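Values in this text are rule-based calculations from the coordinates and carry no lab data. Because the structure is a prediction, the values reported are computed rather than measured.
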Structure 1
Amino acid sequence: MTTIRMLHSFEEVSAVGALLADIWDAPPEQPPIDLSMVLALAHSGGYVVGAYQDGDLVGASVGFVGGQDRDELHSHITGVRKDRMSTGIGFTIKQHQRNWALERGLTTITWTFDPLIARNAYFNLTRLGGRIAEYLINFYGPMDDGLNLGQPSDRAFVRWDLAAERTPPAAPVGPARVILDRAPDGSPVWHGELIADDPVELIIPADIETMRQQDPALALRWRLALRHAITALLDEGWAVTGFRRGGGFLVAPWARMKTITQEDRDERRP
């Protein structure tokens with residue numbers, strides 16, 4: 001069983017720093033977030049939590065209230081211990097974030113993620129039902145942790161609408177034509193025109209993290225290819241509607257997107 005609790009002390013926050021440094025392959029003395037800032041956020045009512053199993057810290061998340069109308073929780077960083085990934089801890093943290101936000105009258109949770117990491121894209125867009133609001137080019141600038149070293153820090157900015165009683169899954173868009181695909185040698189390859197009238201799919205590598213270690217030049221080609229595709233589509237008013245496990249991003253014109261009504265949501269309830 002996973003227990004989520006708010007953190008406050010220097011010792012608790014230091015443990016979070018050590019955990020995040022290990023997840024991001026960073027030196028223990030250089031965690032991917034400043035611990036003095038985390039302590040300040042915790043003391044001033046920000047969102048600083050640890051996920052525990054049998055007393056062991058297995059996940060953590062840090063966020064703060066933001067947005068133009070101060071009605072959003074921005075989840076700045078969330079991580080799960082390497083040996084506990086894909087065990088439901090991340091989902092438990094997100095549900096805790098959701099409840100924490102709703103209790104405070106917040107309507108949206110936002111965060112960024114690396115759009116080339118397939119498991120995160122599926123989790124954020126398809127399982128949670130978040131939507132990509134922006135594609136941010138080299139958002140954090142050069143990063144020196146083991147996961148990002150030598151690569152542009154492009155990020156997808158996600159908005160998760162909490163207004164619905166239960167956030168629906170990603171809207172289906174029907175059959176999608178693949179316009180960005182993986183060639184047999186693993187390189188990105190284009191099929192047809194970038195902009196079309198029908199829903200399209202942008203396929204990405206199954207494991208970009210291993211590719212970055214083994215062939216950073218190829219990983220960079222994928223970064224630039226996906227950047228070009230998504231920014232062009234978003235600029236034309238298209239929307240990323242989900243992510244297909246084992247495949248890629250599903251993208252459709254707004255006019256072709258299905259509007260999910262309250263009746264649709266009622267039908268999905270068990």
Structure 2
Amino acid sequence: TGYESVCYNAFNLPPMEHYDYIIVGGGTAGCPLAATLSKHFKVLLLERGGLGKNGHNIEQQESFVSNLVHADDPDSPAQTFISEEGVVNARGRVLGGSSKINAGFYSRAGVGYVREAGWDEALVNRSYSWVERAVVSRPVLKQWQGAFRNGLCEGGVKPDNGFTLDHVEGTKIGGSTFDQFGRRHSSADLLQYANKDNLKVGLHATVHRILFHHPKQVQYRLQSSRRRAYGVEYTDAYGIIHRATLSTSKGEVIISSGALGSPQLLLLSGIGPAEQLDILGIP
């Protein structure tokens with residue numbers, strides 16, 4: 001795969017390590033972020049899932065539905081959850097995150113969204129190219145997909161834009177993370193761009209807590225009186241506790257655990273609405 005050489009079962013990681021950057025969550029955001037930062041810094045990427053090779057064929061397009069059906073298996077690359085509205089869904093539990101279990105549709109963000117966010121448009125466009133080289137293909141439409149596209153056009157969803165990766169109004173054929181052979185590509189593929197001397201990926205590593213310094217405990221000067229994260233505490237598949245901490249005051253702990261995992265970890269670490277933390281007994 002080009003990145004497995006930097007992947008380790010968390011059980012084999014030392015009980016204490018130090019890095020410039022610690023990234024929690026090896027999913028759609030965490031993998032490219034780790035690859036980019038490793039160019040100049042020592043990076044630890046922690047993922048609660050594995051490589052997804054325990055009998056679950058997540059690499060092939062025809063296995064897309066079956067993997068979601070078996071999402072409650074203990075070693076499944078997917079995990080089900082139910083929204084507050086009662087809608088059953090699934091999230092990734094594998095290196096690559098939900099980009100390893102989804103339907104594989106790819107599209108760029110709208111120009112208006114990028115501008116509203118205040119991002120550098122030129123940098124965003126260069127980033128698209130960086131991702132698309134490794135992950136995106138032009139899909140070969142199946143018969144039902146062609147019929148669906150024709151139906152949209154006949155129903156007035158126009159114009160017909162043909163194939164494009166841009167976010168446009170009307171009907172279009174977007175990109176796919178499945179290649180011409182039906183093989184899935186995911187954000188994990190972007191780890192091939194990493195400086196492998198600077199990157200370590202810990203698999204089956206469940207982070208339970210972000211470690212914080214109180215301002216009075218910090219030996220270096222802070223820009224504010226807020227607490228500062230200096231590391232994380234995680235367990236491996238055998239329940240053994242490990243710690244990873246930042247090696248310098250300029251380092252960062254980055255939480256990229258998804259829309260569910262990120263707020264959950266913040267709550268477990270004592271960050272969140274006081275009334276919710278009090279109910280859970282979290283100081």
Structure 3
Amino acid sequence: MASQSKIGVSTGFFNFADLDDFIQGVKEFDVDYIEFKADPPCFFPLNLDDKKIELIKNKLSSCGIKPIVHSTIYDVNLASLNPTIREASVKTTLDCLQLAKRLGAEILVIHGGNLPSNYSLKFMEEAKSNLILSLEELIQVADKEEITIGLENHAKGFNIGMIKNVEDHLFFLKKINSRFLKAVFDIGHANLYGVSIEDYTRKIKDFLVEIHLHNNEGKKDNHWPLDQGNIDVEGFLELIDELDISVPLILEMISLKDYEKSLSFLRKKDLIKV
């Protein structure tokens with residue numbers, strides 16, 4: 001059975017692509033969303049004047065595509081133990097929130113930050129407290145601007161992420177307890193931690209605002225097409241249909257060819273509406 005959710009693609013691995021060319025290429029895929037990752041050089045708040053924003057909005061409108069903004073990833077750490085870095089990370093994220101507002105996006109995706117791996121785990125509570133402080137500051141503005149912040153679970157990496165499992169995810173969502181803070185569930189990232197994707201989905205479903213789809217073998221954050229790797233994507237989409245979850249499904253792959261391949265897989269399996 002085809003999912004009721006709308007489908008989209010991310011610019012995440014296209015930092016140096018021409019946005020007009022990317023949007024035009026995506027138009028042929030007949031998707032509902034483009035998620036723009038706000039990192040330099042081509043889609044960064046400080047590099048986008050009102051004229052450029054208006055051009056992007058008009059292009060999206062002509063293609064029938066809605067925008068989502070993914071806040072800056074690189075050099076940002078909302079849980080940083082260094083107050084200067086944490087405050088700069090909040091400011092950068094707020095710049096992205098205003099960019100989302102200007103673009104007409106309703107969702108801003110963020111990462112929760114990390115604790116550097118050479119720190120003792122006894123500092124984890126301080127890092128968590130810093131992330132809570134950052135989220136509280138962000139939500140004050142999100143509430144005013146009516147932008148929903150989607151807190152995403154981390155990929156497993158060198159440093160220790162704040163959100164490694166559904167319990168971590170729910171902790172921050174419930175601590176902030178705001179209708180403008182929701183969950184973005186990345187199934188590829190969850191797979192790297194070896195957690196049950198079904199269990200994660202069932203527990204997080206009431207907080208979901210978006211889902212990220214890509215595949216891997218549980219060892220590296222490959223962002224492979226959906227028909228590669230060991231994640232049962234077909235089973236996952238059947239699960240969200242069973243649970244009546246209807247949120248944007250955003251594909252995160254490294255090439256337009258991989259997007260085309262993944263969309264073809266979904267349509268052949270009748271997992272999304274054509």
- Parent structure of the calculated result -13000, given that helix-only ellipticity at 222 nm (-39500 (n - 2.57) for each DSSP H run of 4 or more, over all residues; to 500) is the read-out and 1, 2, 3 the choices: 3
- Item | Value 21, calculated as relative contact order in percent (Cα under 8 Å, 6 or more apart), assigned to which of 1, 2, 3 | 3
